[in-house]
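S.K.: Pasting the structures in now, so scroll down.
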Structure 1
């Protein structure tokens, strides 16, 4: 186990709250694996089911340290890797067997996919009424876009995020992070935990639905209500804010970028004081946020002139903790920043043939338990034999299924437990 900085606190060294929960994970690509990783971080036993060739994420991207996709390394920790050919009738029966005693099944295929293979919600619920069946789709289970193919950029576009992101000069832009994938995964995990809690009261399971499109629309929570009353499409403002001025990135003397978001009149006066520019606090064009919004161009020009007078480091020393301020950190600054370890945001583990892997850990901390890396990503089928034995199959039966191509068991020395 790779210990986090807080793991010395023995009061937190206990199994995660989902340690008695078993999840049959049929997901692939990004959003689904993030969802099951979240549950695995909380202690759930994740049985990641892959076809014999492995899931597509194993070959995703262009960076492959030690032959491993960095996408795969990022979101496949704390899982057991089981390889079953679901297209084979006996493979489907095996997955049904696993689901019959599971607490959760997760999938992120197009609507209707698993019905064709007898692994849909209605079929599995008949075998296990307590089952939570979580789905992540592109556009939801219903509606005119139900059957559209989606990945994060498509959901960002169709869900309105691209339409409000970008600059007048460059036009609409996609958010750099795969927000609909990652947030949909975390929302699906939240939905699963909520359904598990509800099952404690009702005794029965239910279906949980999330979609990349719904996530994108959900990110527009405050913008939709504004549009309801203005009926005006929001302008593209780059890093700026439509109703707070100044609230955007400014260029420093050393050509770095720093972000300000000054709404309150007190913070504006404090900024003027710290910057040594008392005239800014006295100029009637700038004394209130409403006035600064009315005189946006003049305000931004005045602030930019001030910010150009010092370096990023000087502004950070002067403004951090005094007003809403932050440097625009590039990756080479962010991933070495002590704030990450202070908040246990990095999950570190040793990967055979790769070395140390740094992945994003849970953004939520708990005082009662930690979320360690218990298992590292492993070869396709690395845990097939172990899991099938646990579910009553003999070694002879497993060998026969393997020879028939129904299951795949890794024969390498890959280890899935740290």
Structure 2
């Protein structure tokens, strides 16, 4: 197994990919905040009748990776992998030599039928390299055409993992025999990819404080330098705020609704960060970056309860396979962890929380209707864990014990973590009752007809 990725690796990755990736916004929505607050701190009927409203407020901020190039976070990891391989090869062939390395002699190979294929194809084209992608012969035509549109050389194979791996190996051998430099880029079981995915978390840490001065959206698109977290400096338990995250700066104009309560620079910019988990590459990178920036922040991996293999993998410390056949609408989260991603998650993630399918669909409907953002179902599982409050898989695991352990944080849901954070503040004499939760939207590649059919099936429309 390869070495785990470090905070410095992710800082270096951000410096590398920043010129090529979108600095995606951090979006908020007051109505979603109220939904979350009602779910985690419901008012009793008598309190509602009396108009009593004193309770903690939940603030949510969504990292909009559906607005990333190719419509998904995977472009970050693919770009870091391609550029890292090119940097290494150029170092072997410096410009002062008689034969500097030609990027078009690099072939990056992968097997994928989803966003990683498009991401690698786009990253390779941007860098001047070649992408050779193995796709199953039953891959959806729109996805195949998208990968072709980014210039990839596609080879079709039987729709089995063995066929994909064997075909990729043959392709690599063929290109090697033709004199190309060949590198395989795995969708998630690859340190360079993990480091690239973690760059979004550096941006989240830098963007969050701007929500104290500007509601609805962080100043992500403002012109100027990249965030300080992306530098190659040393890790700190308290992140620096130098760009959009500068505190104590009053915004011009009338005071806006929905602003986050100001916090001191020595306080965490988030209380909780939630990211979806399938193969675990993104959660590995995000959790490493968040804990490296501020280890007081709770990191939660979110997955549908119908494919709760990540939860059981962490519980058993062994990679578990998802239930078959897959029944969840979250088709981007059907892959199991690898030993490498499990090592990262076991080290940096506080809880894997699972959400019922109906709650995923309700969360997705909120994103579409309230926030007007066409995110994919896999992106909605984060909000689903908040609205649900409890950890479905954790509850089942505890119920199966002769002596349940309520202190087992691996089984906690968002509600238990929120209560713990508030209890810590009370013990410290702090009166801040605002809970900040950052949630990653993984992408926006949606089969709308399929989702609408599932809405109808669950009576959600």
Structure 3
């Protein structure tokens, strides 16, 4: 009897496997479709950060008439190969060791949007549709070859002189570098950097580093390769900014796969020159706030690399949503959990001990972005740094005010293993409002 029914059992099992395979493929297709749709959508002005959303705190109160405009230019640097340099650069997705630098002219809305309307949308929870943030044009000012020194390039010297002029005119003497993620384009990267600058009250000078993402989730592995190729030119750009600008500190905000550029670059930067002490290195680089939001990088690699630079950084932060759907996909492709959605069981004993010590004794902050704690945050959010008012409000407090987690109103927690992390309390809105209130 057993032999008679064996073929039926096998057939049933095969049908079940087929159904499971179909379900899995369908789920992946739905996820991929969602990722594609999200990444091809235009950049709209992010929701007003919680710190400014009730209208009592106006980050734009003291800006002059010259800045009361819908134009939000940011500096840029890229290691993309250019097909055309002038008058309007056309960049490829091919990486190079050369650096091209200039100004990205970004505008919020079209010609019908005036400053008064933008100001209202930026200091309230106004339900009106958010205007599109778009790149008008790139103004390339300099090209610096891999073997070329700034002192031998009049164009590069002019670029850094303009950065210094912007710093001198800014209420904040720090320079922030934004490193975008994968599946990105030049216009999108510029728009994201510009809206961050806008919500600092236009008080910070911002430079976007536009590494050659292929601009498609279907070419994710190309992005991984190009991110690796972008590490040396990015590290070089940081050193050039430290050497040629008056910035009191250099801060970096890296989103998603931007961590694959920033983390190994910090290891390179954290290697002293011959005869240089760690203290001298720290003073030379002037690296301030390093912030990884939803970092798409192997968890073990991130922890290993963190040890190579944490002592020369003022503060290192990770913001992570453990339900992040994009990083779930990246973990499958990369065959390892991502630092923005970590599986700590992948760490060995030494890595675990270092992570615990770094979180409790060093300036390393793990920020848990939990949809259960934050109102209206989508459970699987990856884009929370600009999509969620609480997270963006907290981030702005860190960059603009240099406020540590306790001052920003976050609650301290400990994992069962002893690592410290920070959560958003139920009254975070009130806490962050009080911090920014004059």
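We did not get these values from a lab; they are worked out from the coordinates using the rules stated. In this text the structure is predicted, and so the values were computed from the model without any measurement. Cβ atoms are built from the backbone, for glycine too; each structure is taken alone.
S.K.: When distance in nm of label points 7 Å out along Cα→Cβ at positions 71 and 279 is calculated, the result is 1.9; to which of the structures 1, 2, 3 does this value belong?
M.R.: Details: 1: 5.4; 2: 1.9; 3: 4.7.
Only structure 2 yields this read-out.
S.K.: Also, I was wondering about something else. Using distance in nm of label points 7 Å out along Cα→Cβ at positions 159 and 207 as the calculated read-out, with 0.8 as its value, let me know the right label among 1, 2, 3. Provide the component values of the computation, followed by the final result.
M.R.: Details: 1: 2.0; 2: 3.5; 3: 0.8.
Answer for the origin of the read-out: 3.
S.K.: If distance in nm of label points 7 Å out along Cα→Cβ at positions 367 and 407 is computed to be 4.5, which of 1, 2, 3 is the source? Write down the numbers at each step before the final one.
M.R.: Values: 1: 4.5; 2: 3.7; 3: 1.4.
The read-out comes from structure 1.
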